[in-house]
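The next part holds the structures, each set out as structure tokens.
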Structure P
Amino acid sequence: MRTKILLIGLDGGSADILRQFAAQGHMPFLDGLFAKAPLRALESIPPYATPAAWASIYTGVTPADHGVLDFVDPTVPGKHLVNSTSLKAEPFWQRLSVQDRRIAMIAFPLTYPPKPINGVMVSGLPAPHQGALWSWPPEFDARLKSIPGFLPDPEMSSPIVNPERSISRLERHIRAVAQATLAAHKEFGGGGWDVFGVQFQALDAFQHMFWAWIDPNDYRFSSRPEHERQRAARFFTTLDEALRQLIENLNPQEIVILSDHGFGSAYEAVCPNPLLLQHGLLTLSVSEKHLRRSLQIQRLLKRLDVFNLRARMKFSAQPRVTTRNLSRLMRDGLVDEARSPAYVFSGGYCGIVKIQPGFEATVRDVLLQARHPVSGHHLIKAVLFPADLWDLPQTSEWRHYAIIQAEAGFLIDSHFREYGVVAPISAGLSGAHRPTGILWTTLDTLQSAESVLDIAPGLLHALDISASPSQRRERDIHEQSFVSPEDQAIIEQRLRRLGYL
């Protein structure tokens, strides 16, 4: 039952934070690993978001080849969520499976619906929480669903309303993923593993909400109650114990611990759509009077929200229709996408804007000149066109999109907010993605790795398999949908709570 390579994903892992809690005694097992080998930087890939970065880790190619930028694919009619069928390049586990290598992949993004492999596949986000088959082989699904707290992604509740409950739910997800990992190893590991992978999504969710509780360099840190900061620190002890259990039970010859991106503080939100409207680059689907009325309703809802109802709904494990209506109120029902020269449809540390041909330079200049109305600081660090970042064919579906990267301390909000171009960060969030993640490894073939693009070739090379260029495949936009409209709405709402949409 020997494991050749144990691959551990810590979604959003940040070197400074992990070193901090290891040094403080909250992560004794990880501290011992750090004493044996250095924790290094691993550069992510624009837009520094979970789907694009993990897809590049799996395939070793850029989004130009694997075809994934965000959780929603705007190039497909209906803007369906991406899933395992969205990858246009071959992930490393398929290369290994066809050569009869033994693989397990537990709770990694973009693995739903689970495809047959020579081993075990357990789906991560985005995947339905109910009425779905999460695993390959199918008979393992019942075992998964018997594990208390196991879901494809962690449930969240607002840190504003109840910090203790929120942290406890995320810790429960860590333990459930670890239990699912050990169950898969016990039931299917008789022949050993060439690569056994497990991914902890709860770290990303935790840092989105609790960054201000854990980063001493965040100006809000000192204002957080001491008992809440100590409670947040114990989250890392739970994660450390899960890592210890997995490494001791799987007994790997080599270990790879990595993250898809890093993390940092987020203080305010930049709202590019109002800015595009001001410069005549966005067309409303409603009158300006209707827009003002929508902003007035937002203002009224906020003033009346004495019980933090918006925060409760935003992070509810069972989102309500009211929350979806708020999204329509703030963007989806306001923008005429067909007649807009440009509009932003995705937010986070980076946003994604669709631009009509001929408006690229104008949109870029408007966004780069945007400044904070009080401090005068620039709001947008870069406007990155995929055609400039990657070698795109002339007919590429991504040619008329751009990635908007916020300056440090900001994130992109695609909504119309009552405050205009700069708004307070969404209720319950305090952290956002950063471009630099982590890599800790004993594997010789990854000692010189610098980017997420280096991981798949390094894993294959360690197992004496050469990495070949991915073959482009045409996307069938009429392929079968694996998620019902109801599940789609629920999953989208969870992703909004995580700050991805």
Structure Q
Amino acid sequence: MLDRRHVCLALATVLALAAGGSMPLVPASAAGTTLTISQGVDPVTMDPLKRTITPTDNVVNNLFDTLLRRDRDGNLIPWLAESWKRVAPKVWEFKLHRNAKFWNGDPLTSADVKFSIEKIKDPATSSEQAPFVNTIERVETPDPYTVRYVTTRAAALIPANPWYIRIVDAKYWKEHGDAYQAEHPMGSGAYIFKSWRKDESLVVEANPNWWHGRVPIDRVVFKPIPEPAARVAALRTGETDLITNVPAQYQIQLQGDSTTKLESARSVRVLFIAFNTLKTGPQQNKLVRQALNYALDVPAIIKGVLGGRGYEDATPVPPNFFGYDAKVPFYPHDLAKAKRLLAQAGYPGGKGLEMILNAPIGRYNKDKEIAEAIAGQLSQTGAKVTTKIQEWTQYVNQTSQRSLTPMYELGWGSNSYDADNTLTPLFTSEGRLSTYSNPNLDKLITSARFELDVKKRQALYSKALQLIHEEAPWLFLFQYEDLYATSKQLIWQARADEQLYCDEMRLGG
């Protein structure tokens, strides 16, 4: 909640200036201000090298720094790395900021970068971020403030997603171990971790010695509220100051309220239903997968469940990403064709086809309702399709173990703006979250990673997306328009990548 003491501090600032006094560079609103943020789910860990889950990222990104950052328009900007360049076909060099320190005073050096990358690469870590670093052969540290990533081959992208991989304190980690770090992080970021009561609240406080400068808001409380209506109520009563995943039916109410406002952005996140083709079942039959795609009426779901706040996608790669191909067709709603394909697959009239659609609750906007709408549409084929709804923490652990079957709802957002960071983890045989395997697709995706000619690389992705369309390992759904609501005193703009960088926020008068 907003601490109104910042109003008094602003008055004190005016008086001090009138008296000819000097003021610090810290914004006047910094002292005593508290902001509460409510996402639908709690973070799952404070280990920044383990998972790829946005609600978790939205906390750890405020505790740890990355080599680079993306601005709201998706452009790369310097962060821990003051400069970066390819110095040889297989070598990328980063020059580090010399003043960055961890909260305990340890200097952040090239040794910490090397440790962070090698920790993710270590199979024992079982990191979901492993696909981001698997093009790196080794990390060189010629001096404390120079890092070189040497790749196995000349890679098309800057290796290791330097806008995503958080840098940890190697010395601290070695002293305390993995399990301790997961609940007692040591970062270099804008905010210092203070406390965490799981599923209740997580508290961070401004780092007074942040190398990038003091932030405007002193204290941030992350308070998860799974139920959308409860999040809206908490915002309107002042219990929280920023809520995510606002259901469309509340937008008029929140826009018209004297104390709240809406923020929105076309998200990089694509929601989909994945078929677990690694497990035995009817989902291993391509005709079944194609039939269920034809049975879907995605525009109806966008309109009826999301209030029109979504954009149907024919492929896993959104339109604003490199690798997108507008020529790949969307599966049109064609129930008659769906039934014909099911008959060819051995399920005339859908008879004998029973499938469970797994879905979370509270993670994505209207996730439960979307799954139920999809199950209803698929059941019109004559098949028996039911939903199994689970709490997010339990659910997401099953996705990382590839145990949800025969199909499951998931969203994927990438701030790389490149097809690689979607296709490699979600569609290659070795992808950490992939429940599909196809040697021909593996070859196309891997070749694209190392193709430096832009036109040839695009051609490889076009072939990959055509193959994905034909094989239908997903039910293809839509790209979200993300809706947030905030107190009118919060000054902040929503980002397409869904990131909540609290150093970008401040409180108005």
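From P, Q, which structure was helix-only ellipticity at 222 nm (-39500 (n - 2.57) for each DSSP H run of 4 or more, over all residues; to 500) = -8500 calculated on? Spell out each step's value before the answer.
Values: P: -10500; Q: -8500.
Comparing all candidates, it corresponds to Q.
Out of P, Q, choose the structure whose coordinates give distance in nm of label points 7 Å out along Cα→Cβ at positions 334 and 350 equal to 1.9 when calculated.
Details: P: 2.5; Q: 1.9.
It was calculated from structure Q.
Comparing relative contact order in percent (Cα under 8 Å, 6 or more apart) across structures P, Q, which is largest? Could you put the intermediate results ahead of the total?
Working: P: 26; Q: 19.
Across P, Q, relative contact order in percent (Cα under 8 Å, 6 or more apart) peaks for P.
Can you rank P, Q by FRET efficiency 1/(1 + (r/R0)^6) of positions 150 and 262 (r between Cβ atoms, R0 = 41 Å, to 0.05) and just name the one with the largest value? Write down the numbers at each step before the final one.
Values: P: 0.95; Q: 0.30.
Largest one: structure P.
Quick check on the output: 21.4 is mean count of other Cβ atoms within 10 Å over residues 38-45, derived from one of P, Q. Which one produced it? Mind showing how you got there, number by number?
On the way: P: 18.9; Q: 21.4.
Here the read-out was taken from Q.
Here, each number is a calculation from the coordinates, and none is a lab measurement. Keep in mind that what you see is a predicted model, and the values were worked out from it rather than measured. Cβ atoms are built from the backbone, for glycine too; each structure is taken alone.
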